[in-house]
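Engineer: Each structure below is given as structure tokens.
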Structure 1
Amino acid sequence: MQQVRTKGTTIAWIMSDGGAFACGVGDARRGLGYPPGYETRPTNWQWNYERGRLWACLADPDIEPFDRGRPTSEAVAIYRRAGKLIL
């Protein structure tokens, strides 16, 4: 099996991509497992969902990751400080 092709991206794109990050944050904060259909989602969706779950473990539960659908500067700063822990 070959590795998927990689490309550069930004934290804001990861956090905004198709709701995957937000879904991961929400599931982690509610103590839920993986959503139905997780296995059939595109690879980038799965990665960003996992990143959301990790972010939720590192961020204070009172911090909202989004304001009107856009990542907050505080949420991006948490992601940036976490660096390679989130990937």
Structure 2
Amino acid sequence: MMKPKEEGGLGFRDIHALNLAMLAKQSWRLWQNPNSLCARVLKAKYFASTSVLEAKAKHGMSYSWCSILHGLDIMKKGMVWRIGDGSNLKI
């Protein structure tokens, strides 16, 4: 997979970075589409009383959910809060 395309590979340079990007993308989908089947199942099991942005690690969680939480951390680092008109700003 990491070989150049000319040598029969897929041309990925850093497979770990690609994996983290895909996990962050899945986290984004959970946040943007909270009514999807995947989001509803994960919410019921792992973050029933909060949003996906506030989800925390739990004892006995699946490897997949643990990985999505890593992607969520990456997604949060890339998010920017815009002040707008200041109506939501609490000082």
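Engineer: When relative contact order in percent (Cα under 8 Å, 6 or more apart) is calculated, the result is 27; to which of the structures 1, 2 does this value belong?
Structural biologist: This value belongs to structure 2.
Engineer: Any idea which of 1, 2 comes out highest on distance in nm of label points 7 Å out along Cα→Cβ at positions 49 and 73?
Structural biologist: Top value of distance in nm of label points 7 Å out along Cα→Cβ at positions 49 and 73 goes to structure 1.
Engineer: Which of 1, 2 yields 106 for volume of the Cα convex hull per residue in Å³, as computed?
Structural biologist: Only structure 1 yields this read-out.
Bear in mind that the values in this text are calculations on the coordinates, not laboratory data. Just so we're clear, the structure is a prediction, and the values are computed from it rather than from any experiment. Cβ atoms are built from the backbone, for glycine too; each structure is taken alone.
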